[in-house]
Structure P
Amino acid sequence: MSTTPDLPDPTDLSALAALGDQLSEDDDSEAVRREAAPAESSRASRHWWDRNADEYQDEHGEFLGDARFTWCPEGLDEADARLLGSPDSLKGAKVLELGAGAAQCSRWLAAQGAIPVALDISYRQLQHSRRIDLEAGGEPVAVLQADAAVLPFADGSFDLVCSAYGAVPFSADTAALMREVHRVLRPGARWVFSVTHPIRWAFPDEPGVEGLTATASYFDRTPYVEQDEHGHATYVEHHRTLGDRVRELTGAGFRLLDLVEPEWPDGHEQEWGGWSPLRGRLIPGTAIFVAQRD
């Protein structure tokens with residue numbers, strides 16, 4: 001497995017660009033299904049996203065925008081869905097975004113008058129947030145490198161917590177993560193997050209017809225792990241059923257307000273990994289949980 005080199009000053013844009021090829025080198029990982037403990041999962045996520053952040057932002061940056069809040073590859077935008085609440089409720093709200101990547105969603109929230117903090121486990125992803133802010137010349141988004149399962153904030157610090165495909169799928173103990181989110185939210189506040197729809201775990205992660213036939217058990221919670229030649233995890237993703245997610249939320253003290261399964265929109269022909277018009281029109285690809293702290 002390749003190791004992550006020292007990262008350059010985020011104000012040196014030429015150095016950031018030059019580092020891309022080095023960070024995205026193929027590490028010859030093999031894919032297996034096996035258990036992965038929280039520490040191993042966290043370590044794998046940090047190194048994987050540091051290595052692949054450049055390629056990810058190059059490939060998906062145009063779709064994500066610099067200040068767009070999109071929940072999923074189906075292209076459902078918060079500007080239309082309003083899952084976080086009314087526009088007035090965002091003004092002055094202290095918002096924590098988990099797994100923020102380059103903080104595109106947080107930048108949109110700031111434009112609505114919110115006060116966001118963009119948290120990500122990957123330093124390299126947060127450097128891309130700094131790059132976007134420098135290029136735009138505006139007020140930078142507040143960013144923090146941390147593990148979402150161990151939040152470095154006092155109880156009741158936030159009016160809202162959100163995550164668009166960040167943190168939750170990569171955490172080995174999402175029940176603990178839900179409790180952490182509950183702890184840092186004020187009473188009555190919302191926790192809204194999107195993940196790959198759990199039913200997708202029964203199908204191959206392929207955009208074509210091969211991705212339409214179930215080949216695995218929906219009820220198999222064994223993590224998907226990519227590991228190096230020494231058996232060390234380089235990437236880990238964890239599966240939970242819809243029922244698991246509901247029980248995690250209610251067990252942490254949340255009330256489920258809505259479960260949104262975005263339909264594939266007409267005219268949207270862009271593929272993203274295993275997401276495609278073919279599959280999207282037949283089976284759901286995303287699940288968005290809207291919950292409220294008691």
Structure Q
Amino acid sequence: MNKPHPLRDAHADRTTARTVPDTPQTRASSYRLAFTDEDFMCRDELRPVRLQLELLKTEMALDAHGISSTIVLFGGARIPEPSKQNTARTATLAGLSKFYDEAREFARLMTLKSLESDGRENVVVTGGGPGVMEAGNRGAADAGGTSIGFNIVLPHEQAPNRYVTPELCFNFHYFAIRKMHFLMRARAICIFPGGFGTMDEMFESLTLIQTGRMQRVPFILFGRSFWDKILNWDALADAGTISDEDLDLFRFVETAQEAIDLIENWEPATARDAIPGR
């Protein structure tokens with residue numbers, strides 16, 4: 001909310017600047033107000049400012065809507081809903097379509113619990129795209145609640161899924177700032193089968209918890225058979241590149257209800273003050 005002050009505000013000057021006489025001087029890029037000059041704002045030297053703006057815009061919007069905590073859903077954009085599994089590129093992807101339904105049901109159940117209070121705690125947040133992300137936002141809509149979508153600009157054409165709450169639908173240029181917003185309010189992190197992007201998000205989150213940079217929260221991986229094929233967790237521990245205790249940072253589930261039960265019974269834990277095995 002804008003606070004009243006005696007000085008002329010930026011909105012007024014922006015409006016006035018649009019009505020100045022058309023002359024060589026007013027057409028010059030140097031004459032543009034700095035904060036309305038897109039060419040200026042996109043200069044390399046302005047990167048620190050853009051980083052700050054991207055962090056601040058989303059933070060202010062979430063605060064304005066009273067969003068206190070979130071439940072994070074990461075997962076593959078290519079996983080179809082079961083009714084469209086015939087469109088999947090591979091038989092494995094078609095088989096993973098069951099996790100679309102599990103993500104949708106998990107988000108529905110979690111949103112119902114959120115609405116039992118004021119709907120501002122444990123709000124579902126996804127990457128805002130298709131696949132598992134769509135399922136998460138869709139489940140929240142099924143429950144009559146709100147959900148957040150953190151989209152990212154990609155070289156190929158893409159758009160937010162239609163289930164994200166419009167006023168909580170954001171778009172990012174910087175992956176790093178987007179990741180910060182995923183975790184700044186996270187009360188639980190749920191990882192569904194996915195590809196490079198999902199694994200990037202999973203390992204970055206796990207690393208923050210492992211190193212004590214983030215408090216321990218329920219960290220849940222859906223579909224143990226998928227993850228055990230992709231990653232040999234025990235081999236990492238046997239090699240000593242992680243510790244045996246690190247394997248306790250996450251749990252596996254198969255269904256939405258299992259995940260809900262695990263979150264509700266997760267024992268609170270503070271951030272680590274040391275890294276086991278070092």
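Taking distance in nm of label points 7 Å out along Cα→Cβ at positions 47 and 79 from the coordinates of each of P, Q, which one would give 3.4? Please report the intermediate quantities before stating the final value.
Numbers: P: 4.0; Q: 3.4.
Corresponding structure: Q.
A value of 1.7 was computed for distance in nm of label points 7 Å out along Cα→Cβ at positions 31 and 63; which of P, Q is the source structure?
Derived from the structure labelled P.
Comparing structures P, Q by relative contact order in percent (Cα under 8 Å, 6 or more apart), which one has the largest value?
Biggest value here belongs to P.
Quick check: -9500 is what I get for helix-only ellipticity at 222 nm (-39500 (n - 2.57) for each DSSP H run of 4 or more, over all residues; to 500), calculated from one of P, Q. Which structure matches? Walk me through the intermediate numbers first.
Details: P: -9500; Q: -12000.
It was calculated from structure P.
If distance in nm of label points 7 Å out along Cα→Cβ at positions 71 and 103 is computed to be 1.5, which of P, Q is the source?
Q
To which of P, Q does the computed value 18.4, 53 (Rg and Dmax of the Cα atoms in Å) belong?
Working through the options, I get structure P.
The numbers here are math on the coordinates, done by the rules we state, and not lab data. Keep in mind that what you see is a predicted model, and the values were worked out from it rather than measured. Cβ atoms are built from the backbone, for glycine too; each structure is taken alone.
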